[in-house]
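Next up, some structures in C-alpha cells.
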Structure 1
Amino acid sequence: MGVPRFEPFTALRFSPSLPLDAVAAPPYDVLSDADVDALLARHPRNIVAIDVPRDADGPQRYELAAQRLAQWVSEGTLERDAQPSFTLYRMRFTDETGRERETVGVVGALEVVDEGAPGVLPHERTTPKAKTDRLDLTRATNTNLSPVWGLSLTEGLTDLLREPGEPMGTCRDEAGVLHIVERVSHPQRVAAIAAAVGSHPVLIADGHHRYAISRTFRDEVRAEHGDDTAAELTLTYVAELVGDQLSIDAIHRLYHGVSVEQLLAVLTPAFHCAEAGAVTPAFAAEVVERGSLCLVRPDGTGVWLTPEPTAFEGVRALDGAYLEHVLATSDIEVSYQHGVQHVVDRVTNGDAAAGVLIRPTGIDEIRRTADERLLMPPKSTFFTPKLRTGLVLRPLS
C-alpha cells in the first residue's frame with residue numbers, strides 16, 4: 001500500500017497587524033465579480049487581489065499578481081515563518097440540523113503523485129475544465145495560494161490535532177463560521193503529525209483540479225530542475241475520515257434541453273412518483289428522512305422520486321449513480337447546483353428545465369470509495385464549511 005509524504009513548510013502569512021476578517025476570502029471558484037469587488041472594498045490587500053487577478057487581460061494579469069505578491073512580501077503585508085511548521089485549522093459552526101460543531105485538520109505539504117498511483121486517491125470522477133487559470137497563476141507566483149482538501153485514513157489523527165498550537169488568528173465568514181489557525185513548529189509534534197498523515201493513503205475530497213494542476217506544474221519543474229524541489233508537494237488541508245470531522249451537503253442536479261414531462265417519462269420506470277407540493281429549503285432534510293429524491297418543476301412544486309429497488313440492482317447506492325444509470329441513454333444536459341433554494345430559483349427563473357434534489361453522500365460510501373479504490377459520479381459531495389484562502393500560503397522557493 002503506497003503512502004504519501006506529508007511535510008511542514010515555511011509558510012507565508014498575513015502580518016498580525018492586518019485582521020484576517022479583512023484579508024481572507026472564500027475559495028476562488030465560488031466568487032463572482034461582485035464578490036471580488038466587495039472583498040477588495042473591505043481591504044485593498046485582500047488575498048483576492050492575488051488569487052483572482054483582474055487588472056489586465058491574458059498572461060499579464062498573472063504577471064501582475066506575481067509582482068503584487070512580491071511587493072506585499074517586501075513591504076511586510078505578508079511575512080514568512082522563520083522555520084517549517086504545520087498549521088492546525090479549526091472550524092466552529094452550526095450545521096444544517098442546528099448542531100454546534102467543531103472540526104480540526106492540519107495544513108501541510110502533501111506529495112504530488114502520478115494519476116493512478118497509490119498514496120493519494122481521487123474520490124470522484126471530475127468534469128473537464130478547459131481553463132488553465134490556476135496553472136498560469138502557480139507558474140507566475142511560484143506559490144500554492146489555496147489548499148486541496150484531503151481526508152486521511154489514519155485512525156486517531158483527530159486526537160493528535162486536538163491540542164492547541166500557537167495562535168495565528170481567527171476570522172468569521174459570511175455564513176458565521178469561525179475559522180481558527182494555529183502554528184505547530186515543535187519538532188516532536190511536527191514529526192508525529194507528519195508520520196501520522198504519512199502512514200495511510202489520503203483521499204482527495206475537494207480540489208481535484210488543483211491537485212491535477214499541481215501534477216502538471218511538478219512535471220514542468222522536474223523537466224528543468226529535477227525531482228528535488230518544493231513542486232513535488234502541494235498545499236493541502238488534511239482531516240481524518242470520520243463522521244464528526246465532516247459536514248457533507250448534496251450537490252443537486254439541473255437538467256437542460258428537456259421538458260419536465262419528458263424527464264419524468266424517463267425516470268418513472270425506476271422511481272415511484274408522488275406529489276411533493278411547493279419545494280422549500282426544508283427539503284434538504286426531508287429528502288433524507290423520506291429516502292427519496294425530489295424533482296423540481298418550473299412552477300416551484302416538486303415530485304418525490306423514491307427508488308424502486310429492483311431498478312438499481314448492481315448500481316452503487318448513490319443518488320448521483322441512480323440518475324446516471326437511468327439517464328445513461330438519454331441525451332439530456334446536466335449541470336450542478338448546491339443549495340435547495342438555489343435550485344428552485346434557477347428552475348423557476350428558466351435557467352434550467354428541471355432540477356432534482358438528491359441526498360448527501362454518507363460517510364460509509366466515502367470510506368468504501370477509499371477502501372475499494374472506487375470513483376463516485378462527478379459532484380457527489382459538497383464538503384462544508386469551505387476553507388478560507390489567505391490564512392496560510394506556501395511559497396515554492
Structure 2
Amino acid sequence: MAAVGATGGLAAACGSDGEPVDQPKSGQTVRVGLVLPSAGPFARIAGDIRRGFDLYLQRSEGLLGPHTADVIAADEGTTAASALEAVTSLLEQRVVAIAGVTNPDALADIGNALLQAQVPLVSSNAAPSTLTNALFIWRASCVLGDAGRAIVSHGKSLGTKAYVFSDESTTGRAEAAAFRAAFQDAQGVILGESTGTADLASRLQQAKTQGANLIFAAYAGEDAKAMLDAYRESGLTVKLLGPAALTDTVDLAADQLPANVYTAMFYASNLPNDANSRFVSSYYQRYGSQPTGYATAGYDSAGVLASAFALLPGAPTGATVNQAFSKLGQIDSPRGAWAFNINRSPQQRWYLRRLQLDGAVPANLLDADLAVQG
C-alpha cells in the first residue's frame with residue numbers, strides 16, 4: 001500500500017477474517033452512495049442493511065480502505081422508478097460507487113444507468129438471476145431463488161409431498177418457483193400452490209388433508225406474519241419451510257412463537273466463527289439486537305468496497321473500482337468465506353435455521369448446513 005500516498009495514519013480494509021484491518025491512510029476522501037428506502041415493503045430489510053453498513057464504518061473509524069468515506073444517502077422510495085431516480089441523483093453527484101437497493105425489480109434499469117456512467121453498485125439485497133449482463137452490479141446478498149433451491153435437500157428428507165404458498169411479490173414468486181422446480185427435479189410432488197393470505201386457515205388444512213409432508217411458504221412482512229399466525233393456530237405438525245424473509249421481516253413475540261418453522265439463509269447469528277462472534281457482539285452493543293442476514297449483507301457491502309479501494313493506487317474511479325471487485329477473490333465475512341462468481345453473484349454456503357427462543361428472545365438459530373449456491 002506504499003503507492004497510496006500514506007500520510008502516516010492507518011486506515012481499514014477487510015482482513016483475512018472479515019475484520020477491518022489497519023493500513024496506511026491516503027488522506028483522500030471517497031464519495032460513495034447508499035440507496036435504501038425509508039418506507040414501503042422493503043423498509044425493514046433496508047433498516048437492517050443500513051445498520052450493518054454503519055457498523056462497518058463505525059468499526060473502521062469512518063474509512064473505506066485507505067480513504068475517508070463520504071457516504072451520500074438517497075431514498076430509494078417504494079417503486080422501481082423512484083429507485084432509479086435515487087441512483088441517477090447520486091451519479092449526478094459523481095459518486096465512485098453505490099451500495100444498497102432493496103427492490104429487485106429496479107435493478108435492470110439501474111444496471112443500464114450504471115453501465116452508461118461506468119459506476120458500480122454493490123447490491124445489498126436479493127437480486128434477479130437474469131442480471132448476468134449487468135456488468136456494473138455486484139451482489140453482496142444473494143440471487144432470487146437461492147433460498148428455495150437450498151432448502152429442498154431438507155424438504156426431501158421430510159417426504160416427497162409438498163404444498164407451496166407465496167405472496168405476490170417478485171421475491172415470493174421467484175422463491176416459490178425455484179423451490180418447485182428443485183423439489184420436482186428431486187422426484188418430489190407439489191400437491192398444490194396458493195398465493196396471497198386469504199383463507200390461510202382453510203388452505204393449510206387442505207395441505208394437511210392432501211397429505212403434505214412439508215409446507216413451503218415464501219412471504220415477507222405483514223403477509224409473513226399472517227402465515228406464521230395461521231400456521232401456529234392450525235395445530236399442524238408438518239414443518240413450515242421458507243426463505244429468511246418468512247421470519248426475519250416480522251416482529252415475533254416469545255409467547256406467539258410457532259414450532260417447526262425452518263428457513264434457509266446464508267447467515268445465522270450463531271455461526272461458529274471468530275469474525276461472526278465479534279460482529280454479533282459489536283452489533284448487539286450498538287443496536288441491542290442480533291443481526292440478520294440483511295445486516296450482514298450491509299456490513300459486507302461496506303467491506304467489499306473497502307477491499308476494492310485498498311487494491312487501487314491513487315484516487316479510485318467508478319471504472320477502476322469495478323475492475324477491483326473482480327480481483328477480490330475469497331471474501332471472509334461473519335457469514336463465512338464467500339466469493340463473487342463469474343456473474344458477479346455470491347458463491348456461498350446456505351444454512352438451515354430453526355425459529356426458536358434464544359433465552360427469552362425469538363431467534364433463527366443454526367440447525368444444519370445446506371448447499372453451496374452460486
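None of the figures in this text is laboratory data; all of them are computed from the coordinates on show. As the structure is a computational prediction, the values presented were derived from the model and not from experiment. Cβ atoms are built from the backbone, for glycine too; each structure is taken alone.
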Which entry (1, 2) yields the derived value -1.09 for log10 I(q)/I(0) by the Debye sum over Cα atoms at q = 0.16 Å⁻¹, for residues 77-236 alone
1
Origin of the derived value -11000 (helix-only ellipticity at 222 nm (-39500 (n - 2.57) for each DSSP H run of 4 or more, over all residues; to 500); candidates 1, 2):
2
Which of 1, 2 yields 56, 29, 21 [Cα extents along the principal axes in Å, for residues 229-284 alone, calculated]:
1
Suppose relative contact order in percent (Cα under 8 Å, 6 or more apart) works out to 19; of 1, 2, which structure was it derived from?
2
Which entry (1, 2) yields the derived value 21.9, 66 for Rg and Dmax of the Cα atoms in Å
1
Comparison of 1, 2 - label where distance in nm of label points 7 Å out along Cα→Cβ at positions 173 and 293 is highest:
1
